[in-house]
Structure 1
Amino acid sequence: MDFADGPGYLMALSKRTLWIAGLLALALLVLSACSGDTALSDAVRQTNEPAADAGGSLEEAVQVAETFLRAWANNDYPTMYGLISPNSRDAYSEDAFTQVYLRATETMTLQSVSTSTTNALRQEAIASVLYDAHFTTDFFGTIDDYGRTLRLVQTDEGWRVAWSEADLFPELTGGARLEWVRVQPGRANIYDRNGQVLADQNGRAVELRVVKRDVADQAACIEQLSRILKADAEALRATFSRYGNEVLFPVGEVTPETYLAEEQTLLQACAIGDDDRDTRTRATRRYLGVLAPHVVGYVGPIRPDQAAEYAKRGYPPDALIGQDGVEQSFEEYLAGTMGGTLQIVGADGTVRRVLAEVPPQPGQSVYLTIDAELQAAVQEAIADAYEMAGPTWARTSPGAAAVVMDVKTGEILAMVSYPWFDPSVFNPDAMIPNREAQIEALQTDPRTPLLNRATMGALPPGSVFKLVSLATAIDSGIYNANTGWSCSGRWSSDDDWLPVRHDWLPTGHGWVTAPWAITYSCNPYFWQLGKNVQAVDYTLIEQYAHRMGLGVPTGQTVLPEAVGQISNDAIVLRFQGRHWTPADMYNLVIGQGETLVTPLQIARMVAALANGGRVWVPQFVSKVQLIGQTPVLQAEPQVAETLGFDPALHELIQRAMCNVTLDPNGTARYIYRDWYEFHEPDVVVCGKTGTAQSGGAGVRPGAWFAAFAPQEDPEIAIAVVVENSCEGSEVASPIVARIVEDYFGLPHYDYPAFWQTGCFALGD
């Protein structure tokens, strides 16, 4: 209105002012009692509102409003819908009405809503109930919205809410929408112990977006997108159907190279590229070499069963998250904290109101204990072994594992599971030919390349377990260092189901005392030991095995692991359908029967025997840190168990293990004799061979070698197992020798030539 309208304007203004003053006077009557729903109702009663000059009192209007708001708090949408006016029901079906609230709940990550009425006003057949709302959300915290108004009208049904989407938020008019704009910080890097990058965010992906209104031929567009994205056409059609004609929505991602090659096709078929909003280039995950994939892990799309959890944390539906290894277990650190803005946007794209804003927090880089150079060397050592033995045991062996642990800290310096895989294949942004087919091949491969054999491969340990058996007998006082047995290669017992048991060496080892029983891996010595332990307490060996870290959780939480088991009455009953017998003890003492352990467990047991009794919690991560800032996590060596053995027992076991490679009759001497001459011996490898029979007749054994080095002041413990191959001395011990060479910087000695022709079966 123009001021030049003169007195007419002043009169109109005066009348409006008087009307407002009247309303304010009415409001003053109820203003003092506005702390809650009941209080407001009582206050309204005090206004002496006429009973029904317009079909109902203000008090009744307030009661309807409060019922409506309580139903909202209880997510009772049918009740809410029943309280809206006929005109509102004509404009919104019950389903449409409900969807408004459900979409808002999802967008806001709404947990609950609470309201408190503060005032009420009436003008004839219209009532206005004022209230405050408090929205508790998963992502945005609490959003307080004061001074809201719920408008009610008189109808034939009584007071009813004159509802529209503006009752959710007043700005939701004229096609406006509630929008959550997510801000995803760049994923942090994963480094090895020396700062070498293992995974970073320097890959690039171009996000493609479509507005259906701009697409001349939707079918042709979907056809081209299916080809370019290598996506299912039906899935793309479903995506198109979820969005309105005016909405800009994502359809997939390609590499920058692919986008440049297909730019004209995308423009012509889908109108992608004629607007700056149609494409967005973003960083994505990149893995630098196939190094320690079972430790590093990989990122992949959010699975349906994860969607609700990650939505609450602010992740967009198309985000990539850690799905295995460190990528998964350290997701919270690597991804940082999602940021976002909750806002109301008009149909023209302008922001009408910002309801809440959460700034993003950058991810924290994870530094592993893994040494990338050593890791690469161990992977190469195992790959070379399988290539060398291609004509023989490699044909029957589905896989192998190796663990290298720092004896003095429990840090994992290398962990290999063979066969391994390329983690990039799980990143949909990576241009991997036939990616889905490759993933399916990995998942169905009978060699199980996705399985981390180092932590999840629970296998019989074979004669490596004799270290536990001997430690049990000596520490418990049943045996001492000089307890001997005359080994003829045969052994029998009246309580055994086998009339005669035979040693791996038919001629036997002669008179054998405790340390030499380890060096020679004399089975009859340990069968007799088992008989003597059985007479005292058959559970002793199981107890000591647990103390030494076998058949129990290692304490690490970075990677999934198998616990394994040490044979006992309950386990024999479960697997054999009978109770424990002495025959089970005779299997247990040599690492056969129902006993299962992992390479990681064996490595830390050997480390404990080499370091004086500290059974470490394995460490995979040294620190979590944003470059230039104080680490948010700094790992320290953690002892899970202290063995408490007499130092003399440690010395006895260490000497016995060193003689496995040094003594002329040691089980691995024939492998290490020339190796020591080649290296003049710079480093002495102390170990224990093991050959685990499993899988029935005709199945090749698992080959074990567990070792520490050097002999003086040990630095590393190593466990290697090669499934379904040959004897531990033949297959696993040469691989350990190669790992020792790489760790200490020694030249490589050739793998055994007999791998080309077969197995000698000369040692345990």
Structure 2
Amino acid sequence: MDIWNWVEKLQGDLRQAGQAQNAHLLNRLADEVSELRVDRVDALLPEARALGKALDNPWVDVYVGHWALRNRVGNRVEGESALGEAVALFERAHREDTLECPQSICVTQDLAACYGNIDGPGWVPERIEVCDETLGRIDPSWACFQCLSCEKADALLDDGRGQEALDYLQVQSDAIEACGKEVFDSFPEMQIKILLGMGRAEEALLLIEKREAEVAASGEYEPANCTVPRRLSKAWALAQLDRDEEALQQLVPWSELTPTYWRLWANTAAALCRRDPARNTWDLGTRFNTIIEHFAGVGSHRLLIEVAALSLELALQRGARWVALRQLELARTHLAQLRQDRGAAALVAGLAARIDALPDVAPLPVPAAELLVWLNEQGEQNQSRDPEREAQWLLQAQAQLPDDEALAEMAASALSACGAQTEARALLWRFVRAHTQDDGPAAYTLMRWLTEQGDDEGLRQLADAYRGSVPVFAHWCEVQRARRVSDWPALEQAAQALLAASPGSHGARGTLARMYMETGRFSEAQACYAQLVELLEEPNAAHWDHMSAASAARDWDAVRRSAAAIGMELSSQDGVVEEPWGWVIIRSEENGEPMEYYARRSGPVTARIVENAPANRAQQVGDWVVFDAALVHPAPEEEEAREHFIPTYAQVHVLERGGFARSWLIDGAHPGEDAWNAFVAAAEAQGWQVWSHSRPDYTVTDPDEEEGTLPGLLFTVAQPQDHAPLALHRFLQQETTKWPHPHCWLRLAEACDQDRQPHLDVIERYGL
């Protein structure tokens, strides 16, 4: 069975069992990987893995595991960091209960690709062998046949056998078409990669333009993992042909790239800089450092050496000696991790020789003790700043004055700005370990970096270094570690210890209050914020936080006290705060994904949600919620835009549930305002919640209309949880018979086991 046939069947079973969201999850996981949304994939994985356990279906485990690896090995180009998971899944996929799962074939590719990331040329024989063995067990009609064929072709390319790889792909392509199947985009994409790797840029460009024309003619949507590599490949092809301006137009913005395309981007950028040194700037060097740091962190050794070589050449071109030395050292370190040399040692030796031939480092522009002042003066004089050049000076100065904390911190900041995070941390560690008698700015910067990078062991070491000399700082390190991993008991203990040692620590009290809010201990959070209100010179922000905590604790008198303190007038003097205020948007999270709904503000930090959730989302309409007073999106600066601005706030607690079940989607032609208003009134009289989701310009097709379109209306109805969906179905049948055009509510009809055909007819006629 083909994998997608199996997925489709499983989805049908899930929908029939009332698990439409889980059915959607299976496709969504694959879609997010294809759209290069790596963080969204991570957010979906816990739910997807839980589905496999809930269904007690080992095939689902293999399916989810494969897409998790596609995200790691494919999108993130992880090598040794993903090898354990790749090997474990390979073994799991080849047990008796999963051997027949079609996705087990893809798991073989995941393992081969992981070895390819670690050291592609070094693992060529094994990659080819595993591909051949697996291809021998399936026929060309399988989707996996194409993926594995591309994986083998990639191995052949890494072995220097580019033409053999092209010939092999042609044979595989012919076999696929002989089975009556369509060749996927992955084949021409791999052919383009091979041609570019062989320096046959003109042929690659012709193939790219052919694919562009085919896609444009088809009018079909393409995911990002098709469009991004094609654009980057075109840029590199054009760069190889000295058509630089055209190449620059095709170069995908850095912000849109995932690590899987960084190597291609780096080759293109390097080619463009060789002909125009003006393009070779310090911020380009920062991006190269980012690439190298990533490859180092994930154990993709050969890739790191290749990109380090490119970066070193560019660094020498712009005179960034410390950058060149850094890349050489990293290349040497990872050279020892390769399975086979395959020319890597000679490459690194050649780079080392070039650095050895460099003249001595230029002297500082001013004495080391005066450097910081001089750099600040340059900035005040609007001189262009070059963090890469300044980092070189700061490193020289810091070496002369190792006890100067300001120099150490500035040097580390400059290294960090250039993407040399490892070196920046190492510099701060050296300084901190030599100066544990004082918790100065360097210690706090290091603590912040360790927290941001999730280095729990580093935070523990930092706490231990200061425990005897500056216990307050040690407690801060423990607070940061506990907060990062949501270890609430440890956070409370550390924060209380910090307050005992330093009662005036507003930061510790605020941290403790936020932890209490996070864990639903609203009265304790309220008490902390009440203390902050008394202690702070400027307590306005604390008053807002106090109102959120007091609202969640239902202490309405406390809400009124803070409201009065900041000059806010409330209409009532006692009881629940219930104000008839304007519109707001409430942001909540569902499975790690933000969802936003219109709501009516009912107090300083409370609101009632009035917008129905989409049909595939958890229902929130009618919920009475507490929100954080900080705006999610800043108000626009333009006065006209501010007039139409609706503030968005993050939900922190649900005071009362609205009591509504899921939303049901209804779609079709607009019946006219009078008919629509009558329908809404009749539905709401039943206790149902109606919400129109369509914009004023929404239309549906109608072949009987002269212009071919009609105004459309897309809306949902939410019912109280104790109402049966069949009642809504009958109500819709009764009410919409008066409308000029029939409407569609297919999912509701299916849920009620009613005739689907009228709805399918509406879908077909009106193009829904």
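Values quoted throughout were computed directly from the atomic coordinates according to the rules given, and no laboratory measurement underlies them. Quick caveat, the model's predicted, so the values are computed rather than measured. Cβ atoms are built from the backbone, for glycine too; each structure is taken alone.
Using FRET efficiency 1/(1 + (r/R0)^6) of positions 131 and 387 (r between Cβ atoms, R0 = 41 Å, to 0.05) as the calculated read-out, with 0.35 as its value, let me know the right label among 1, 2.
Working: 1: 0.05; 2: 0.35.
Answer for the origin of the read-out: 2.
Please state which of the structures 1, 2 yields -10500 when helix-only ellipticity at 222 nm (-39500 (n - 2.57) for each DSSP H run of 4 or more, over all residues; to 500) is computed from it. Write out the running numbers ahead of the final one.
Numbers: 1: -10500; 2: -19000.
The value was obtained from structure 1.
When you work out relative contact order in percent (Cα under 8 Å, 6 or more apart) for each of the structures 1, 2, which one comes out largest?
Of structures 1, 2, the maximum of relative contact order in percent (Cα under 8 Å, 6 or more apart) occurs in 1.
Can you spot which of 1, 2 the value 73, 31, 22 was calculated from, given it is semi-axes √(5λ) of the Cα gyration tensor in Å? All intermediate terms of the calculation are to be shown ahead of the outcome.
On the way: 1: 73, 31, 22; 2: 48, 43, 25.
Corresponding structure: 1.
One of 1, 2 was used to compute mean count of other Cβ atoms within 10 Å over residues 627-634, and the answer was 14.8. Which one was it? Mind showing how you got there, number by number?
Numbers: 1: 10.4; 2: 14.8.
Considering all the candidates, the number was obtained from 2.
Given a computed value of 18.6 for mean count of other Cβ atoms within 10 Å over residues 563-570, which structure among 1, 2 does it belong to?
On the way: 1: 18.6; 2: 13.4.
Checking each candidate, the match is 1.
For Cα Rg over 2.2 N^0.38 Å, for residues 83-266 alone, the calculated result is 1.49, so let me know which of 1, 2 that is.
This value belongs to structure 1.
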